[in-house]
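What follows is calculated from the coordinates using simple rules that are stated; it is not laboratory data. The structure presented is a predicted model; accordingly, all values stated were derived computationally and were not measured. Cβ atoms are built from the backbone, for glycine too; each structure is taken alone.
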Structure 1
Amino acid sequence: MSLMSEIDSYLHRTGVAETTFGRRAVNDPRLVRDLRRGRVPGPDLRARIEAILTARRP
């Protein structure tokens, strides 16, 4: 599963807004929008995003 599809699944499952997710993950409310537009996260950013996704799994 791609990072973007994991984020989409998380947002759908939790009802969290894209901007809220970005703020919580990396203090960047435009994160999800930028990823949709082709931003490629570096290894540190990707690790921080994945930490949020795995920490909040049921």
Structure 2
Amino acid sequence: MGGEAFKALADPTRRRILELLRCGDLTAGQLAEHFDMTKPSISHHLNALKAAGLVDA
């Protein structure tokens, strides 16, 4: 696992997103329902996970 993946996994929100995605595909809007944050914030976290190669679009 590369350094980007470890950086991405250091964030508890990103770890929770990965847990939710283990159950199946979800949109950014569906993920946002599980957090007290905006959809753009969720998209930011998803982009970090994508950049680290941990999720696919």
Note to self: When mean count of other Cβ atoms within 10 Å over residues 12-19 is computed for each of 1, 2, which one produces 12.4?
What the structure shows: 1
Note to self: For relative contact order in percent (Cα under 8 Å, 6 or more apart), which structure out of 1, 2 has the highest calculated value?
What the structure shows: 2
Item checked: Structure with the greatest value (metric distance in nm of label points 7 Å out along Cα→Cβ at positions 4 and 44, set 1, 2) -> 1
Checklist line | Structure from which -17000 was derived, helix-only ellipticity at 222 nm (-39500 (n - 2.57) for each DSSP H run of 4 or more, over all residues; to 500), options 1, 2 | finding: 2
